[in-house]
Structure I
Amino acid sequence: MKRPPSQIPNLSVRQLRAVAAVARYSSFIAAAAELELSQPGLSRMIRSAEEELGTPLFERTTRHVTLTSAGVEFVPLAERILHDLELSSGVLRELKQQARGHLVLSCPMAFATNMLAALIIKYKRSRPNVVVNVHEGIQSSSIGLVRSGHVDFGIGAPTEPHDDLVIEELCKTTYHAVFHKDHRFAARDRLHLSDLRGEALVSMPPASNMRRIMDGAAAKAGFRLDYTITLNTYSAIAQFVRRKMGVTILVNTSLPNDPLLRSLPIDPREFHGTLALMRLKGRPMSEAALGFQEVIRAHFARFAAAEKARSRARKG
């Protein structure tokens, strides 16, 4: 018998953990091993959760366990509840002057590779007992993690409205060509997008936000960019550029600090973006998350001031 729609289901933390584990492994055997339960005991727990919810969460066959449509909707909610409970219980266990907690955030891979480490180091000096978990990836995955509640907040470059998110701009971003210090571009003081015509480029895959923006700009100008090497991480891209295998394009918030590399902003400046803090509307922020957001805001206030000074120097 299905529950009335207005009635809140009476589910235990153990049931939520059981549902999340079976969804994670797509296997009752593996989930039972992780939870240290017998397989029949886990099956009974899942069955009781489904009865409480009034709908099956899993399709079971002799070989496969898959989520039903209801399961696809419910599992992210269960994981979010468990995560929030973990955060809340961590806050309650803070010891005297020692700030504790668990911080989970998402950000673009290039940002994690070149800027995030310095921010976390500064943050950990005042909060050494906070555990930090970073999910780095492409722009769409970062926003998806924020929206699903898997992370406390994200850092990213939203390109369209997101009514379910709170967006707080950190800075404007511009695009830079990054090349070896011996490259012919090193003698220039500025570059135009057309200067990249025929240039061997090292880049992320076509689905990346950078590729879409730059390909669109080049197509509008009447030519195509020549991607000769495609990789899946920015650290690998930097290695190829260091070895003079080509030029890459990065935003100004992700430029590597490397004596072998140089960079120049790409004109026209019309294709710029925005880097922002992103969080789910209505989601409470833990003390750990609020503290790291303050570190990020202070950093980007200094970053924006330095960018303005560099811009004035170039114009002068």
Structure II
Amino acid sequence: MRKSDNNDKSRDGRLIERFLEMMSAERGAAQNTLAAYERDLSDYADFLNAKGSGLATAKPEHIKNYLAGLAEQGLKSSSAARRLSAVRQLHNFLYGEGIVKENPATAVDAPRLRRPLPKVMTEDDVTRLIEVASARIGRLKGKARVKALRLHCLLELLYASGLRVSELVGLKKQALAKASQFIMVKGKGGRERLVPVSHKASASVLAYLDALKQEGDDGSPWLFPSHGEEGHLTRQHFALELKSLAAEAGLSPDRISPHVLRHAFASHLLAGGADLRAVQQMLGHADIATTQIYTHVQSDRLKAAVEAHHPLSKSG
């Protein structure tokens, strides 16, 4: 490799580092988000370097060729769109900072993607899941009972609040005061929001905490403590427990996840006449367009019902 190539690669690395620092300091991007940006942008920079270019000299053709190469590799269109978004933001940053005189990304059209409708459980499905979780409690004793109470508590809280799974497992005990019907949640970008908690969910929390104390609670600050590195229950462990419960309830484990329960919370609220802005606030969506996807679920179901059962929709 030529010395100039090494210099270009080193310079691109520093530019990416400056961009990531801005994303962290000004936009509060999470570590997982920053790591994903770094992987995608490093891959893009390597492509440019192989073509004898760099971030400061990139042209629209370079970006288009990069995207074409991703398509040839069989990368999903959604993944390619995510990479293009990272590339766009990086070039916007370089242009905005005056590091480059032109922004090559403005001449590249983003792929038109149809946002997939979220998987949604019916109210009967959710009720069945919670009933089976509740029945487990009565059959067990000791630490096994505490574990069953924990799962029941997780379900009640998630369906009652629509929290992101990372927000849920990362709750601290102090976030759920006995006299309060709200919990303070720190979401994406460090944004805080108040989320109401139903009496039923609050009761499940108190029952779980009482059992935890009886079994020798070690005083952990976490609502769902664990002996793992993070100190609290992981998202992955909760997801596995939920799939096991789904199988026991006679539901397809492949279609059940903490994220699907969050979708159910939002969809069932809107179907019941809840205000879209209120649901947006509870979900912690920065853009109401993200929340509006749930309004399409009901309309798509109605359309599917008409196509399946209306006599005029049938051919022949």
Origin of the derived value -20500 (helix-only ellipticity at 222 nm (-39500 (n - 2.57) for each DSSP H run of 4 or more, over all residues; to 500); candidates I, II): II
For structures I, II, which has the highest computed value of distance in nm of label points 7 Å out along Cα→Cβ at positions 131 and 171? I
If relative contact order in percent (Cα under 8 Å, 6 or more apart) comes out at 16 when worked out from the coordinates, which of I, II was used? II
Name the one structure among I, II that FRET efficiency 1/(1 + (r/R0)^6) of positions 43 and 235 (r between Cβ atoms, R0 = 30 Å, to 0.05) of 0.70 was derived from. II
Given a computed value of 43, 28, 18 for semi-axes √(5λ) of the Cα gyration tensor in Å, which structure among I, II does it belong to? II
Value 0.05, calculated as FRET efficiency 1/(1 + (r/R0)^6) of positions 27 and 195 (r between Cβ atoms, R0 = 30 Å, to 0.05), assigned to which of I, II: I
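Where a number appears in this text, it was derived from the coordinates with a stated rule and is not lab data. Because the structure is predicted, anything quoted here is derived from the model rather than measured. Cβ atoms are built from the backbone, for glycine too; each structure is taken alone.
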